[in-house]
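Below you'll find the structures, each written out as C-alpha cells.
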Structure 1
Amino acid sequence: MVKIEILDQKDTRSGFGAGLLELGKKNNDVVALCADLTGSLKMDAFKREFPERFFQAGIAEANMIGMAAGLATGGKIPYTGTFANFSTGRVYDQIRQSVAYSGKNVKICASHAGVTLGEDGATHQILEDIGLMKMLPGMVVINTCDYNQTKAATIAIAEHYGPVYLRFGRPKWPVFTSPEQKFEIGKVWHINEGNDVSIFCTGHLVWKAIKAGEILADMGIEADIINIHTIKPLDTVAVLKSAAKTGCVVTAEEHLMNGGLGDSICQLLALNNPKPVEMVAVNDKFGESGTPDELLVKYGLDTSDIVRAVEKVLKRK
C-alpha cells in the first residue's frame, strides 16, 4: 500500500475560495455570484480584490442562476456559489432551462454537500445532488477530495466551455494531494495499485478509502484505489481496466446509492463487463443533525464500512 501523508487539515470550500481568487487574477472574464453566503463559500477575497466582478444576488438562488446565464451569454465566465442544496434542488428548473439546455458556460459551485455539513441538519444537507446534475445533458460533474484538488479543479474548469457542477464540503479535512497538481476533467487519480479489489471513491470518502486500504493491506488484501473526482464524464477506460484486473468492485461516496457514483459504475460494468459490486453510500435516507464524524458513522460511510464492503464483495468474486 502506497503511504499517503497528511499535509494539512483544511476545508475543501477554502480550496474553492483560493482557486477563485487565483483564477480572477489570471482571467478578467471570470465573474462571481453569491446567494448571501459569501463567507461560507470563501468568496470574500475575490469580492475584495475584484468588487466590479462580484455580484451579490441575495437569498434568491433562482435569480442568481438567471443572472449567471445572462453573463455567460455576454461572454463572461460566471461562477455561482451557495450551499449544494440551494445550488441544485432549489434551482433545478433554472439550471435545466437557462443553463444546461442551451449549454451556457456557467460554473455552479456548491459547498456544504453531503452529511458532513453536520449540525445544520437535513434541510441544509443534500445527498441527491450528484444524481440531479449528472442527468442533465452536457453537464460536467466534479466532486473533489481535499483542499488542493478543489483549488486545482476551480481553476481548471474555466478552460472547459460549458456547464459544470463543482461539489465540495464544509468540514476541515485531511489535505493529501499535491499543491502542484494539474487537474484534468474526466481523468482519474490512481492512488494505489492492487489486484484483489477495486475501490472507486469520490469526495470526502477518498481519504476514508485510503485508510481502509491500509487496513486491508495489513489483512493481506491489496486494493486498487482510484479517486473518481469527475463523475461525469466518467473515465470509463480506467474503471473497466481496474475492474477487469481485480474482478470485484466497491464504490464509496457521500451521497445516496441512487443516482451517485455507484450507479454510474454499475451501469458501465453492466453494459461492458459485469462484476460483483458493493456500494458504500446512504441507502434511501435523508440526513440529520450531528457532527460530521458522527453522521459518517451512522450512515455507514466510515473507513470500517469500506473494509466490510470489501470483505463482502470478495466472497462474491
Structure 2
Amino acid sequence: MTSIRNAFLALAAAAATAAPLPALADLTLYSGRGEPLVAPLITAFTAETGIHVNVRYAGTSELAILLQEEGARSPADIFWSQDPGAMAAVAGMMAPLPEAITDRVPAAYRAADGRWVATSGRGRLMARSTERVADDALPASLLDLTGPEWNGRIVWAPTNGSLHAHITAMRVTMGEEAARDWLTGIRDNNPIAVRNNTAIVQSILNGEGDIGLTNNYYISRALARDADAPIYQALFDDGDIGNLLLAAAVGVLESSDNQEEAMRFVEFLLSPAAQQFFVSEVQEFEVVPGATIATGRMLSLDEVTEAAPPVDLNDLGDLEGTLNMLRDLDIL
C-alpha cells in the first residue's frame, strides 16, 4: 500500500524541481475527509496541475452546517464530504457537473441532478473483538444491539458524519419513531462514546468495548499494522440496515469563481491513479468501474453490495433532522 502513497509523494517532489507551471487560481477546499487520508492526493493534484489547494479540514457535518451559514458568501470552491448525507444536505449549493464527469460513475454513486459524485465507497459494518465476541454470538441485525447482552459493550462515535448518515438512512427506511426508539435503546445500553472511527477500533483493542459501528477500512488498517490484532469485521444479515453502503462525495460550489479549476480537481479524484489510491492506500471501494486493480481486501465491493439494504443515497439529505434527534436524546 505504501508504494501507492510513495508514488504520489514522488510526483510532488519531482514537480518541485521542474519548471514552474503557468499560474492558476488557488482553490479552497472544505474537506470532511481526514488529512492523513487524503493529503497525498491533494499534493499530487497540485504537482500535476499547478493549482494550489487551500484545505479546511473539519467534521463533515460541521462543514455542511458552515456552508449553509455562509451561503453564497462562502470562500469554498469545493466540498468533499465523508458521506452522502452531508453532501445531500447542501446539494442545492452545488453547481451541476458536466456529463463527462458524472458519466464516469454509476447512477447509484452520483446525485440524481448531477450536482455531486462519489469519489470512493465504504461499507458500514461491525468491528468486533475476536477474544470476547464469538462467531455464534454476533447480532443478526443492527437493531439487536439494544438487547441487554450488549449493555456497556458497544463503542460508537456520536459526532461522526458516517454515523449521522447511517442514522438518516434508518429514519428514511424505518421511520422517525423506529429510528428514535433504536437510538434511545442504544443510549440506555451505556455505550462507550469516542471521538471517531479510529478511536472505536482502538477502544476494542484496549479491551474497553467488544463491538463497534464503523466503516470497513478502519479494521483493515488495524490488521495491516498488526496481523495478529484481536479484531475483525463482520456483516449483519443480508439486507439489514446495519450493512449500509456509503460513499464519500464531492461537489463544486455554484458560488465559486474558480469552477473550471474546481472541476479539474473532481476529475482528478475520478482518475485511475486516484481511484487506485483509495483502494490500495485508504482501503475503500472504487466508484469508477474498471479503474483499479484488486488488492485482496477482507471484504469485496460485491460482498458488501449484496449484504447492503436498498437505500438511495440521494434520500439522505436531512442531516439537520438527524442532529436534532441526537440532541433531543442528549446523545450530542
Given structures 1, 2, which gives the highest value for mean count of other Cβ atoms within 10 Å over residues 69-76? 1
semi-axes √(5λ) of the Cα gyration tensor in Å, calculated, reads 33, 23, 17; among 1, 2 the input was structure 2
Comparison of 1, 2 - label where distance in nm of label points 7 Å out along Cα→Cβ at positions 29 and 45 is highest: 1
Can you rank 1, 2 by distance in nm of label points 7 Å out along Cα→Cβ at positions 117 and 133 and just name the one with the largest value? 2
Work out relative contact order in percent (Cα under 8 Å, 6 or more apart) for each of structures 1, 2, then name the structure with the largest result. 2
Compare distance in nm of label points 7 Å out along Cα→Cβ at positions 85 and 125 across structures 1, 2 and report the one with the greatest value. 2
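Read-outs throughout are calculated quantities, based only on the coordinates presented, and are distinct from any laboratory measurement. The shown structure was predicted, so the numbers you read here are calculated from the model rather than taken from an experiment. Cβ atoms are built from the backbone, for glycine too; each structure is taken alone.
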